[in-house]
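Given below, in the form of C-alpha cells, are the structures.
Every read-out reported here was derived from the displayed coordinates using simple, explicitly stated rules and does not represent laboratory data. As the structure is a prediction and not an experimental result, all values here were calculated from the model. Cβ atoms are built from the backbone, for glycine too; each structure is taken alone.
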Structure 1
Amino acid sequence: MSGRTCDIAIVGGGLSGGLVALALAQQRPDVSLRLIEAGDAPGGNHRWSWFDSDLSDAGKALIHPIRKTAWEDGNHVAFPAYRRQLATPYNSMASHDFAAALARELPDGAIMLRSPAAQVRADGVTLESGEEVTTRTVIDARGAISTPHLSGGWQVFMGRHLRCESPHGIARPIIMDARVEQLGGYRFVYILPLSAHELFVEDTYYQDTPELDRSALSGRIDAYCREHGCDGEILGFETGVLPVITGGDASRYLASVRTEGVALVGARGLFTHPLTSYTFPFAVETALAIAEDADLPGDHLAAKMEARARRHWAATGFYRLLGNMLFGAAKPDKRVGVFQRFYHMPEPLIERFYAGRSTLADKARVLIGKPPVPIASALGALASSRPALEKSPHESDDK
C-alpha cells in the first residue's frame, strides 16, 4: 500500500456506500478500506424494503448477514375500486440493523464516524477535522443533490414505528393503501407488520413540490391509525423527500457532480428507479460490480461507473416517460387512477417493473388500453418538461 491509509475510501455510509463496503469485505478481504460517514452511524435513520424478485442470488447472498424482516406469504395493495393480494415475498430492514451488520462484518477501524468530508479527490479525502485519508481509489456515495440538470416531481413521506397495546392483526405488508383522501398528489399509506404488536406506518405523496409539512403528516398518521385501531407508542420515525426523475440531461448532470478520478454510486451516480425513487436493487448490483473490479485504479473505476450510469439512464427511459405523464397529465387528486390501473396487471409484470427490468411486452401492456388520464393531457405532458429538481429540504440517497 506504500504510505496510503487504505486501498479504497468510500465517502458516505448510507445504503449505497455501506453495501459497497460490505461487498468488498466479503469478496475482497485483502483490499483495505475506509467507510467515511459524517453521522453517528452508517445508514442514518431509514428503512429499506424490497421484493424477493428485485435481487439476484448473488445480491441475496450479499445482504445475508443483515438482520431483516421477511414476509414469505406476500403483500397487499388497496385502492378505492379493489383490494388485491400479491404472492411476491417482501422484505425490510432498518438502518440500525444495517449499521450493526457493517460493524460486525467490516474490519476493525474500517468505519470512520462523525467524519464529514471537506474535499474529495482522486487520491484521497480531506476531512473537516483536517485529517487526510490517502488512497488508491475514492468512491463518492454521499447521496442525491439538488440540480438544474434533472427534472421531475417529488416523493414526500413520513414513517412511524409503533408499538400497539393489543395485537394489531395485520399479517402481511400493505404496500399501498390508497383508499385515503388524496391531498396534493397521489397519496397512499404503507404498512409493515414488524411483529404482533409493532407496525411501521408511512404516509407517502407523489407531489409537485418538495415541501414536507411534518405537523400535517403526523396528524394524518394519527388519524389513520385511530381509524384502523392500530395506534400506540411511538418508537421512532423518519421523513424523506426524494426526487422522482422524469427527464433532464444525464451528461450535464454527471459533468456537474463529477470529480475527476472519483467513482460515483447511489442516487448521486443516477443509480435509482426514476419513478419509484427506490435505490435498493441498484445499490446491491453496483456493490457487487465494484467488488469484482476492486483492483482497478481509481480513474478506471470512475470511468466504468459513469459508463454503467449512462447505460442505466438509457435503460430506464420508460419509467421517466411514465413519470412525466403521471405529473403532467393527471390532476394531483386523480393520480390514484394511474396506480389503480397498474396494479390490475399480471404479477410478474409488476415484479419486473419494480426491479427496473420491464420487457418490451410489459411496456406495451402498460401503455396500451384505456388510459387512466385524458389522451390530450398525456400527449401534452410528453411534449413538455417538468420543473428542475433544484430544491430538496431533506436530501436522502435511498429508500
Structure 2
Amino acid sequence: MSSIRLQNVSKIYPAHRPADKASFVPGGPASHADRAFSERVAAREDLNPAAGGPVAALDDVTLTIDDGTTLAVVGPTGCGKSTLLRVVAGLEDDFTGRVFYDDRDVTGVPVRDRHIGMVFQSYALYPHFEGQGNLAFYFKVRHAPDEEAEERIRVTAEVMGIGFRELLGRKPGKLSGGQQQRLAIGRAIVRQPQLFLFDEPLSNLDAKLRHGTRAEIKRLLHRFGITAIYVTHDQVEAIGLGDRVAVMRAGRIEQVGTYQELRQNPANAFVAGFFGRPPMNLFEGAPAPDGTFRIGEASVALPQKLRAQGLGGEAVILGVRPEAARMHQGGDECPGCAMIRGTVEVIEPDFGQRRKLIHVRSGHELFVVAASLEEPASVGEEVGVDLPLDQMYFFYGEDGRSVAAPGGES
C-alpha cells in the first residue's frame, strides 16, 4: 500500500485536440467566470487550442492521496482525468513535475516495476486466452512458478465471489460486458498491487450491471484497503466509491473534499455549477453602486466581505441550491426571500427521491426547483419562486471564487 503524491505535474500535448467542454456549466450558459477562464487560456500564445496550438492536459497539478483511501476524480469531458491516471501509472513519460509513491520518486520508473493494478473502460482482455490465461499471463511473463500462479488465481476467485470461477474456463468473446469487467478486475487483483487505478470501468455497462459492479468494487476496496484512484464522469459512482472526490477542469484540480464538503462549501462557481444532483442554480449580474444585487423582483444586499473588496466592475454570481428554492404560494409573502417569476419549461419526476425537478425560465436564466411530487405545476405555467436569502452563496471575480456561503460570515 502507498500514498500517492503529485508535485507540480504538467502535461502539454503539442497537437491540436478538439475543444473540450470544460467551460460548460450544467443548467445554463457558461458564466462570466467560465468565459473569463477560457479567455485567459486563449490569451496564452503557448497554450491556444483554438489556434491549433498546444493543449495543457494537466496544468501544474499538485495532489496527495492518503494511504488506503480511494480518490474519485470527476470533471467534464477532456478535462484531463484519464491523463492524470496515466501519469500516475507511468504510461505518460513526457511531462514535467514529480510523482511519488510514499516518499519514493517513481517519475522515471517503468510501469512494470510500479506494482499497480489497472482496470480500463474497454476491459483490455486478451481475446485468445480463457479467463484462467488472462489472470495467469502476469506470472508467465515474469517466469513465476505455476504453483504460485495457481494459488494466487484460486485466492482471487474466492475474493471475487460467487460465479467468478465459472468465468475462468471461457474466452472473453463468450462473456457478457459485466462478466468481462469482473474478469478485468480479477486480473488486477491477482497481481496483489500497491495501487488500484480505474479508468471509467463501468461506462460500457447497462444500469443494472453498473449498479451491481459498483457495489462489488466498493466491497473489494474496503476488503483490501489499497490506495485507489477512480476516474469517472458519473457523480453517483464518485460519491459511492470515493472517500474523497477531486473535481477537475481544463487540466487543473479545482477542489478536493468529501461529497458534503464539495456540496456545502464549493471553492468556486464552477464546482457549484458542476457538482451535485442537480447542481446549484447560478445567477450572474452586475452589482449596483449601493452594494446590492438585483434578482427577479428583489434587491439582495451583498455580503459585507464582498462589498469590502470594492466591487471593481467584476460580475457577481449568486447561487441557490434547487432544494432551497420553493414555489411561491399565492399571495403569501415570504419574509427573508427574494422572489423571481418565470415560466415552467420542463418537469422531471424523481420517484426515488419522492420529488420532482421543475425547470423554470426567467429571461435568459434557467434554474431548477426541487419540489415535492404533490406540488402543483404544469409546463407553460407562469410561476413565482422564492429564494431564501439565508441559503444564498456568492461568488466573485474572474475565477468565480467563493466569497460567502450559508452559515458563514457575511
Structure 3
Amino acid sequence: MTWRHRAWLVAAVTFLALVSAAAFRSSTGVFIEPISAEFGWSLGTVSFAVTVNFLLYGLVAPFGAALMEAFGVRRVVAGALVLLALGMALITVISQPWQLILFWGVFLGVGAGCLALVLGSIVANRWFVQRRGLVTGIFSAGSATGQLLFLPTLARLSTEHGWRTASLLLSAVALLIVPLVLLVLRERPSDVGVLPYGAPAGWTEPAALHDGGAGPAKVAMIRLREASRTRAFWLLFVTFFICGWSTNGLIGTHFIPAAHDHGLPPTSAATLLAFVGLFDLVGVIGSGWFTDRYDPRYLLFVYYGLRGASLLIVHLVWAPTVQAPMFFFVVLYGLDWAATVPPTMALCRECFGLQRSSVVFGWVYAAHMIGAGVSAGLAGWIRQSTGSYDIAWWTTGVLAVIAAAMVLVIPRGLALLAAEERDPVLTG
C-alpha cells in the first residue's frame, strides 16, 4: 500500500471537483452586495436567489448520488461542471431578478448539488477500505480550499474589475477541470484491475443492492423511506440542518455584509472568510483522523458546542479593523466549519451500511443545504427589518447548542436492521 495507489489519483481529481463547487458556493458572499448595488435590488431579493441555490443544492444531492450509481460518476461530475460554468457565465448578462434566480439559483444549485459531498462519500466508500475517515476529511477540506483559493481573488477582481470578471473566471475554472474528470475518474477499482486502498488479499466487492430495476429517482426515494423509519436518521437530519444553517447559510452568505455594517471593507472581510477556509482545512482533516479513532458522537458534541458558544459572542467582536478578538473567532469557527462532516459520514455508514450510506448521506446533506437556504433568507430578512444581524447570530448559537445535545443520543450500530425487524416491509 503506497501513496501511488490509483485510489489517491482518483481522490485528487475528486478533490479538485469539490474545490470548484466550493468556489461557486463561496462566490455568493462576494457578489451579493455588488449585484444588489448595481441593479438596485434589495438584499432580501438577492438573498432569495441564494436561498434557491442552497435549497436545490441540498435537494439534488441524494438524487445526484443515485444518478452516479446509475449512470456513472464520471458522466455526472463532468455534466455538473459544465452546468456550473454555463450558469456562472449567464449571470453576467442578467437584467431581471428572475434571471438571477434561474442562473445563480437553479443552474448553480443543481450543478453544485451533483458535486456535493455525496460524491466524496461514493469515492471514499468504493476506493478505500482503510483511511476512509481521513479521505472524507480531505474531501470536506475541498470546501475550505475553494474559499481559501478563490475568495480573496474574487473580492479583488469584483472590486477592481467588476463582479462579471470574477464570474467568468469561475466559469473558466470549471471547464478546465472537465478533461481531468473524463481522463482519470473511473467507477470502481475493479475497472482498472486494482483493489481498493487497504483492502486485504481475497477482498471481494460488496454485492449491489437490488431495487427491482428502479431508476435513480426511485432508488433515492427508497433509501429515504428506509432511513426515515429510524431515529438515527432524524437525529442526523436535524443536526446537519443546523450545521448548514450555521455555516453556508449564515456565515458563508452574510459574514461579508455583516462586517461591512461595522465598517470593515469587503476585501478585508473576504480575506477573513478565506482564513476561515484555511483553518477549516486543518480542522476537517484533523477531524477525519480523529473519526478513524474516536466515537463520532463525542466529536460532534464538541464541534457543535464550540460553534454555538462562538456565535453567541460574535456580536462583541465586530470592529472597523481586524483585531485580535475577531481573528480568534475566525480561527475557532474555521477549525469547526466542516469538522462535522467526517463523523456524520461515519455515523451514516454505521447506522445504514456501506451500500446505502452514500444516498442516505445525500438526504442528510440535503438537510444541511435546506438549513443553509432557510438561514440565508431569514438572516437577510432580519438584517433588512432590524438593521442588524444580532438576532440571527443569537438564534443560530442556541440552535448549535441544541444540536450538541442531540448528537449524544444517536444510536451506534446498524439502526436500519433494527428498523427492518420492526417493519419487514422495508426493502433494498
### Task
Could you tell me which structure in 1, 2, 3 was used to calculate helix-only ellipticity at 222 nm (-39500 (n - 2.57) for each DSSP H run of 4 or more, over all residues; to 500) as -9500?
1
### Query
If volume of the Cα convex hull per residue in Å³, for residues 202-241 alone is computed to be 64, which of 1, 2, 3 is the source?
2
### Query
If distance in nm of label points 7 Å out along Cα→Cβ at positions 154 and 346 comes out at 5.5 when worked out from the coordinates, which of 1, 2, 3 was used?
2
### Task
Could you tell me which structure in 1, 2, 3 was used to calculate relative contact order in percent (Cα under 8 Å, 6 or more apart) as 17?
2
